[in-house]
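In the part that follows, the structures are each spelled out as structure tokens.
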Structure 1
Amino acid sequence: MPDADLSLAVPAVFFGAVGTAGQRCTSTRRLYIHKDIAPEFLKRLQKLYKSVVPGDPLIEGTLLGPLHSRSASETYSKAVEYLRSSGAEILTGGNKYDQAPLASGNFVEPTIAIPTSSEPNDYIWKTETFAPILNVAIFNELEQAINWNNSVPQVRSLRVIWL
């Protein structure tokens, strides 16, 4: 909402979406954000995403570890390919890391996407990827975001944030 404290909200969304490579049940997958704060919010969020240091998450300062399996990495790639093929705007990320030593593991870039559709039954809104993909929908009125969210088929433990 327009009165959101971005200094608190941006880092919270960042950690919720990227922490543990998006592989916990409470990871943030959907962000409904008011049009009045979307540009500044997304600018700040992209800056944090670009500062991510991938690697061993047991090393201090490393937030993003690998996905747990090749299958999980393929699920990530399938979701990103769907976003691209459907015309989504990929603000950052969307690739596997391709430089050593990360290329030999299941390391993927944390991704922020603005899908072209906000339809709740769209694949990207109802699929749990267990990967660091944050899908953003920009709304005009709170009721619009509530309706979008309440219309998405129930997905086990999908975390949503409204701002």
Structure 2
Amino acid sequence: MLIRREVPGDAEVIRSVTAAAFARPGEDVPAEAPLVDWLRASPAWIPELSLVALGPDGDVVGHVVCTRGSVGPAPVLALGPLSVRPDWQRRGVGKALMYAVLGAGDALGEPLVALLGSTAYYPRFGFRPASEYGITPKHPEWAEHFQVRPLTTYDPAVRGEFAYSEPFDRV
């Protein structure tokens, strides 16, 4: 498996992978499917942090993206969505994408990554409850699943309310 940056020709397949990964019974198109397109068109987009996983045949089998978020006035990263094609799930694709995007964010000098996600999955990558860092979600009901992962340049003085970029408000 190869992890590489997204290229312009990947947009359609990323949308397809995301739709398949987040498919729910009775829902035609999951809200997460257009989110990547909305993020790509927003000022929050960081091209270096949109990564795809390629299977042995060169097909895109997974995608992860970090975009610009903030804690108060401090710029930080917002992770998501992380998507793996259903036939490739539980084969290490998500794990490889997570390590790659965290390493890339760290190499860019980003201080921390925030996400709203599974408390059973993300702690293996160093994510902890955001409350431990004095960081709160915009919506209090998210608190249980709102997590952060400090990177090398993390400053403990960065505290306060986290804000996702505008496209997340559409989900």
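Every number in this text was worked out from the coordinates using simple rules, so none of it is lab data. For clarity, every value in this text was computed on a predicted model and none was experimentally measured.
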- Which of the displayed structures (1, 2) returns the greatest value of percent of Cα pairs over 17 Å apart, for residues 8-103 alone on calculation? 1
- For which of the structures 1, 2 does the calculation of helix-only ellipticity at 222 nm (-39500 (n - 2.57) for each DSSP H run of 4 or more, over all residues; to 500) return -10500? 1
- Item | relative contact order in percent (Cα under 8 Å, 6 or more apart) - highest-scoring structure of 1, 2 | 1
- Query: A value of 13.3, 44 was computed for Rg and Dmax of the Cα atoms in Å, for residues 56-111 alone; which of 1, 2 is the source structure?
  - Reply: 2
